[in-house]
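Below, each structure is written out as structure tokens.
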Structure P
Amino acid sequence: MSQTNNETAGSRILTAEEEEKLLQPILDHIGSIQEKIDALRAEGTSRVLHLQNHIQLVKEDRNYLKAEKDELIAKDREELRKAQEVEAKNKGEISRLIAEAEQYLKEHFDKDYFRPVDASCRQEKAAAKEKYAARLAQLRKEHEAAVQALQAENKPELKQEIRDEKYVYKNKVFDSRVNYEKELQTIKDRRHEAFTQQYHMIDLLRMSKFTFAQARAQRMENYQYTFNRKQFFLKNGLYIVIVLIFIMLSVVTPIVKNTPLFTYNNVLNILQQASPRMFLALGVAGLILLTGTDLSIGRMMGMGMVTATIIMHKGINTGGVFGHIFDFTGVPLVGRAILALITCIILCTCFTSLAGIFTARFKMHPFISTMSNMLMIFGLVTYATKGVSFGAIEPEISNMIVPKVNGFPMIILWAIAAIVIVWFIWNKTRFGKNLYAVGGNPEAAAVSGISVFAVTMGAFMMAGVLYGFGAWLECARMVGSGSAAYGQGWDMDAIAACVVGGVSFTGGIGKISGVVVGVLIFTALTYSLTILGIDTNLQFVFEGIIILAAVTLDCLKYVQKK
């Protein structure tokens, strides 16, 4: 830290001693209040926390007999009751002292300490910048003089000596840059430390129970302190570009088609189309988290559509399966809807489990195991149905599963429920934590006692359940018309949505929120381009570019970590 005391533009660069003198009166005043609070808490709050911890330790201690535990716990609870009475008695006085301390900080901390330090840091930063610029100019001048001297000597090895001089010059410039960045970081650290002084004091006053405003202020400061422009654009650059694309589309569409793009009805249509795809993306996201993938999603969708349409078909089926004509008209509508859902889930889970066994037990890459699934499913469904489309399902069933209430498609609520459930599994269960651990480092996870086989099978089975649910909802949304060819390309859409949403193929990295954003981006993009009348083949080009950009950014982040 600079020790300069020069006057610069009406403010000074403070020394460490001067900063300490500015802070000391505040520390002394808050310290005196803190002593009073600590004295009031000694037999109250502090005693309560100590006894609660001791009770928990006694409960977990296996060295005590049950009778001894009960006796110790009973004694602690009696003391705890007395400590809680003291705590309640002193609560009002403690609250008053905390309010007094916070009011003092509000009146004096910024004015007497932080603002002068902040101004000092700005001045020091400007001085460092000037010093760095002068150093670069000096190096450039010395380099040019050295090159001219070498050229004047006109030695036989002139070219080599000039190259050596340029190399030395570049190294000196690099060293200067490194020193300048270190100096800036030191200044940044000093300012951040000055800011956090206030919250260190509040932390002791409130026993880490910050108010919403205090917690928010700390989050904002920490974000600014840790902000890195390069990392920000690596992480969010693709989203920024996509937002710009949507802004451009929303401007172009009214001009070309004489209609606004993102109307209320269009947004609902996008969400409605995205809902079944959300199930597929959530399913494959778990596999990508394990550094895997699934190429059979589209064919699972076709199989599920055919299955659901046959069971919920309006009247007797016109087509057969292996030559057999199914008739479910005698089953109540609710029963047919439930039967269709269960059958879709069972079929999809059986096939994903098959791929999971080969992946988990025989270490086969998911690319191969799921590609085999894709071929088997398409072959079986096409052969069994002769490639026939099975027509429409009962409209009453569709209205029952995905009704519209005042124009709002309730299928969106199915997707929201799936998002919440999968988020809970990923973030709040042992299986979810193991999923991240195995995806990040399967060898380390196995050594720590995690069953890699069980986690892998669990991820594949969960994917099967979600695929079955997604196919069933899509059948209800489209009112049937199931065929083996339905769902072609949906696998790429689901995988692309995960990649764009930040689920990394390197494993162990990804969030449910990213998957949701990815699905919405691709569905909205497809919908927007369709409204504009862009050819489907060109839409694939747009999707391909986005996927390539997303994976490239992901690889750059991984390379930097390595």
Structure Q
Amino acid sequence: MKLRSLPAIVGVMAVVLAALPVQRTAAQLEPQFPVVPSVAPGYRAPQVAPSAAEIVGVTQQPFVGITLQDAIAMALLKNPSLAVSASNVRIARYTIVEVKGAYDVQLQLKPSSSFSVQPPDNAFEAGPGQVGKYSPAPYGSPGPVYTTGPGNIIQHQSAFQYGVGGQTENGLTYQAGIQQSRTYNNTIFNAYNPYYIATLNVALTQPLLKNAGMNATKRQLKLAFVNADASAAQALIDASSTIAQVETAYWNLVAAWRNVAIQEEALKEAFAQQQSNVRLARRGALAPVEAVESQTQVSNFQDDVFSALQTVSQLQVQLKSLVVADPGDAIWTANLVPSTSVEQLPRAGDLALIVAEGRSNRPEVRQAEDKRLAADIDASYAANQSLPQADVQMQYLSNGFAGLLTPVPGFLLSECANAASLTTCPTPPPETQGKMAFAYHNMWAAYFPTFNTALVVSYPIQGHLARGMRGVASEEEKQATLLMQRVDERIGAEARNALQSYQSALAKLNAARKSREAAEAVYASEVRKFHRGESTTFLVLQRQVQLAEARGLELRSQTQLNQSVVELQRVDGTILTTNGVNLQTLGTQTLAH
């Protein structure tokens, strides 16, 4: 029998050995843990009493109600970012005025005076002589010889020049002025001393090809108008964004305050349940551990209340930062409570209508159009600079002259008397004899006119400047087209997202409301079952948590719906007209004290 059973025993042992692992598997290895250093030996959490349930930095009572429209109005008047945007608009408008300064009429006034004394070069170019010792006695005669020699040349001129000048938008430059002068010159051969000159000078230069109609100054003026409009569009974009931020912060604050109420209601229900459990435990109807379990739930809801108050504080600070700029404003100490009811739901328009309204109302479209206008202006200027320059120059001078006659020198008188056909020396025309009034009369009478006309033609052979301008203008036009396409694309994408968010928010709110109603019914039923002894503390506490979560979900869904309405208004551009945005009053109270 032993021999017969031996093969069976050997076979069983072989099967057992085959089933055993040859080496230790990974599951059998002991886990390796990192070495933990000794951190802050003896550390314990401090024993602190709970702080008061209040918001830091505000007067707790009374609450200060604020409507959504008041918050938006305050932001439009006091938001510092909007004040900067409005200031940029004014700067752009002042730039227009600055560029227009190139067309101002320039009034020129130039009084002058000069005085000089020069020695005589010869006996004829000299002043009146003086009697004195000018040479030694001739041939050794005793004593000096006194004679009248040539005197110093004395000149004194006083002048006054006045006139106007400037340029026009079509490239015409003009200048008109009068120069008057009185000159005293004691040279003996001068027929007048002093003499007076009044000169009228009128000069015009009109480009015919290059710089005619479009020139550098006119280009700057047109671009300044475009930039001012683009700055206004940017201010509207900033206003739209700020209003959306204010509304978002406002509805978040609404949700935060309502969340405080939800958490406090949950805390009250948990506290009531805990008190009930304590009474039942004292009577022996409930295990003491269930009273401890309900106390844990109370502590958890207390933590949720403080977290909700912290959120309220943060959102109040965020909203106040958007609606005021002065850190000393009284609103910083106000405990703000939103008083506006839920956002009015818009009509559920279709996607095409929202996109069409966005393209009609959004300031981004206006800004893209300004980019195209600027490119067109540069293209027009480049085309003008490609033309040859042909300028017509015209000048008119009218010289008025008058003076007081000087005595004729003696030697000339004798010469005139010795002439056969003369009885006396000839004198200048009578109309030239007089003072400054006669000089002006002769100027206006055009006794001595001068006309000058010229045509100046030039053309750069290489034309690098014009080619470069044309290339820049061409690229700017391409950029403007791409920008407009990008704006249209962004409006379409934002419209799709906004409409989808709005429709989803409606569905989510409906589902969340039903979930909350169901959670309330389940919780009330669970409490009734607990009082009949048919439920446990664990289930009641679980129903409380589920109810608080359902109420919070409904609140978040309502907030998302309000925010989706705000986004719809921003996308279709009606957020500006609905809130009465006016660039003239934007940010005007930011620096008011």
Structure R
Amino acid sequence: MPSLTENALAVLNKRYLRTKADGTKENPEELFRRVAKAIAAGDLLNNENAKIDKMEQEFYNLISSLDFIPNSPTLLNAGTDIGMLSACFVLPLEDNMDSIFSTLKDAVKIQKAGGGTGFNFSKIRHKGATVRNTADVAAGPVIFLKIYSAALKAVRQGLARGGANMGIMNCDHPDILEFIHCKEKENEITNFNISVGITDAFMEAVESGKGWDLTDPHDGKIVKTIPAHELFNEIIEGAWKNGEPGAIFLDIVNKYNPTPALGQMIATNPCGELPLLPYESCNLGSINISNHFSNGVDWDKLRKTIWSAVHFLDNIISVSKHPLPSVEDMTKTTRKIGLGVMGFADLLFKMGIPYNSEAAVLTGEQIMQFVQTEAKKASIVLAEERGSFPAFRASIYSGGPSIRNSTVTTIAPTGTISIIAGCSSGIEPTFALAFKRNVLDGETLYEVNPVFEEKLKAAGLWSPELLKEMVKTGSCPANLPDELKKTFVISAQISVEWHVKMQSAFQRWCDNSVSKTINFSFTATKEDVAAAYIQAWKTGCKGITVYRSGSRDAEVLQVENKAVCVECADHACPVPVESKQ
């Protein structure tokens, strides 16, 4: 097993290492062994003669090598009495009190076990609407969003990993303006991200200068018509001020819905990378792509990692203790898994490719195409052994070869699992070459990019004085060679267009969606933010999250001279970093 960084050990000790029966704490090797053993046991559910000892060793090697790390609930709960291993859930909300509060009760069960939940509040009738032909009037969905936030915040207290949440409202809801502004007061709704569910028709109306109808979700009648660009400007104003709301492009999401016969996807998990049907869950895992470098991408090693990871993730569905019967039923009906990558920025550093270049975008697309293609092949082979997912005949795959999983790929933010792996987060560029990370209930971790440090030491350029200079700004010092400054770019040095280009490149070969933050400097204008939303929609992204540096009081990543939060989506999320994967 490779050596773990001090930061990795700190995160593992704080959150993941379990107390054993004798009162002592696991060490990392025991944690990886516990997880591998629990997941390998899934083979017996498909073949009573399976050689699970061999599979346990394969899975142990997979995760202990830090080539692949599963999502946090799997690390926390595999091999324990809790046993819930999925990270992401979507729950339905209907326009009645029974649904609203039964869903809240279900969310509590999920979050107590460490899962994150997403909700679309659009079916709840707008504030002031008549309730069932009585004199009563509706309170509107935003008040219920606040109730959910308060209740789930209370549940989170004392948990090793409290759940995060996503709240969505569609762009034609009469209360959409109230929703857009519901988080303007910092610390009021602290455990929800919010996004607007945006349609192609709305974006086309914005571009053409047309009016936009806000309709009663109960009877479909038009409540009000407003200029589409005015509503769009309100969305942009909020995003410019504090990074929210984000956007979920509903038509693009459902264009790639693998099981449209089961319904439309109108909500996502907390970081937006997983559109799901009501009661669906999905388990995630990420390949440390930086560990698959050998004078370029080691495609043979990457192929082996992908196939093993798909097997691992499919087993999770079988062995997980699902929090609700309805969740178990839907999860096993579609058998969604989400394999992604992390360490992408580190890989580019090793390859000498600047993130803000066509070569980097092409590299990203090639990697994701390879992951998608090989993951599909692995899932098809699993289906030959275990059968396809039950909804196969009602899916977009019907008529083709059987496949085990309705989705296989997702790009997650990897907030904490990338710390364990000692690599950069998801597909984000590096926030800074040296920085302070505020995590773990107020503790501060100091990090230096290991690839940059290695390059400098090899060139005889490393010194304590240089480190002090780097922590001040986070960027490559001016007195270093031009080639280093060109290659080792940080997020603040990358234009918005390159951020969106990279997200779009990965999205083209991703079944689910991509968690990626589009970073802006503090001086960015609202017009800049609007252009990014339009570019993301036009290039096929399923959503967008932005963050303008310095626009929030509390930020996760910092350099000494200023607070800049530009990595792994944590800064653009009000949920504390410990709630992320």
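FYI, it's all coordinate maths here, none of it is from the lab. Treat the numbers as computed from the prediction; the structure is a model and nothing was measured. Cβ atoms are built from the backbone, for glycine too; each structure is taken alone.
Quick rundown of the values:
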| item | result |
| --- | --- |
| For 64 (percent of Cα pairs over 27 Å apart, for residues 176-455 alone, calculated) the corresponding structure among P, Q, R | P |
| Top of P, Q, R by distance in nm of label points 7 Å out along Cα→Cβ at positions 432 and 488, largest first | Q |
| Which of P, Q, R yields -27000 [helix-only ellipticity at 222 nm (-39500 (n - 2.57) for each DSSP H run of 4 or more, over all residues; to 500), calculated] | P |
| Structures P, Q, R, by distance in nm of label points 7 Å out along Cα→Cβ at positions 272 and 400: label with the highest value | Q |
| For percent of Cα pairs over 47 Å apart computed as 9, the structure of P, Q, R it came from | R |
